[in-house]
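Quick note: the coordinates plus some simple rules give every number you see, no bench work behind them. The model shown is predicted, which means the values in this text are computed figures rather than measured ones. Cβ atoms are built from the backbone, for glycine too; each structure is taken alone.
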Structure P
Amino acid sequence: MSKLLLIDDDQNLTRLLSQYLEAQGFETVTAGDGKAGLRALFQHNPDLVILDVTMPQRDGWETLERIREVSEVPVIMLTARDEETDVLRGFSLGADDYVTKPFSFAQLSARVHAVLARIHRAETAGPDELVQRDLTVNLRTDQVWRGGERVNLTPTEFKLLVALMRRAGEVLSPEELVREVWGPQYAGEVGHVRRYVYHLRKKLEPDPDHPRYIHNERGFGYRFIVE
């Protein structure tokens, strides 16, 4: 049974959402603000965090930054705004998905299932390592190394890198990457690929403006370069 941590100051929402998710087979823990959410993260070690952006004391952005300092747990952000700047900010801070209020509980549950499923696929895929040039990806520990330096990726960034490295040298369309990394229910959201490639390059490439690893084949998709 997967454990979910819900961090939101709307007590009525968290109560009803907890009831719904528990009926779906999840275990839930709730917190009413960012500080309490961080305490619950350490205490309960959840499999996934659902995090509201607008909260007192410590908002969702600050809370996400703190979570990413200590954990790679997948995080789904909840927000009342659907502006591109907010979406990009969430992804840049390490969010794995982004759901805009108002949303249906069924929609959020489907997103939770999708994020957990892709993390599980990344953890269980073999062989244990992928190696390309000076990059090493350990599929058992979810660690990425460039030379002797550890590169810290979010679960979704890790899954995207694995998808590209498994088919190194091939051009993968955004549609293919969305299906493989996010799942078929995200088929219309190819913008996720562009955003995540951007942030993956910032962490992975010595010079993101002149990428060595992930190239954009304009009009076709993305390719992991093999020397």
Structure Q
Amino acid sequence: MKKVLITGASKGIGYELALKFAIENHALFLIARNKKKLDKLKDKIKKINPKLPCYVFSFDLINIDGTVDLIFNIKNKFGSLDIVIHNAGLLINKNFVKIKKTDLINSFMINYFSPFLITQKLIPILSKEAHTIFISSVGGLNNSVKFPGLSSYSPSKGALITLTECLAEEFKMKKFRFNCLALGAVQTKMLEKAFPGYKAPLLPNEMADFIYNFSINGNKYFNGKVLPVSTSTP
């Protein structure tokens, strides 16, 4: 049984990931802003696997000062972590000249600063061969096709890619593993809100299956790597 932390667990890919880990009998610590949705998810997980350790924590990733309480709760419930999946994200689709300072700050706060700071504080409780996965976007890759309106989103996701490479190098003397999955479009509510009418090639449960398998086995083969998970090229 692995001890797993998932951010952005109340909907979309994070929600499907939580169910997948529960079915496979892995202990869960789930983070999201919406407490009601988290509680409903926990109830569903308990029906799937009544004896499974499952904890939920309502937390807004914009609130960096609150990470101290978050980390305390993780330590108190689990003591250590085997898998960390930074799944939460903010997708803003706006014309460049209309992007406000708050849009830019919130994009980087949720997509980059929070994963950075949470990981920093989790280092002391990562298990010997812990696998940390940052969920980025193909839009954050150099030389990938870029889309209008994503000048706050794509750079913030690109920062995660560089962070992944830095952490793998900094902790190369340990057995920690840090990898990044640069996802293509997935039919989530976040995507639907940003791009009304667009139909993505993959559903959240399909992408969750891939991420689950990678989180369990990917650390055997990869460290500091960025893997595009997309049917489009480049």
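Ranked on distance in nm of label points 7 Å out along Cα→Cβ at positions 153 and 169, which label among P, Q comes first with the largest value?
Looking at the calculated values, the largest one is Q.
To test your reading of the models, identify which of P, Q gives 22.5 for mean count of other Cβ atoms within 10 Å over residues 25-32 when calculated.
The read-out comes from structure Q.
Tell me which of P, Q gives 0.96 when you compute Cα Rg over 2.2 N^0.38 Å. Mind showing how you got there, number by number?
Details: P: 1.01; Q: 0.96.
Working through the options, I get structure Q.
Supply the structure label, taken from P, Q, corresponding to relative contact order in percent (Cα under 8 Å, 6 or more apart) with the calculated value 20.
Q
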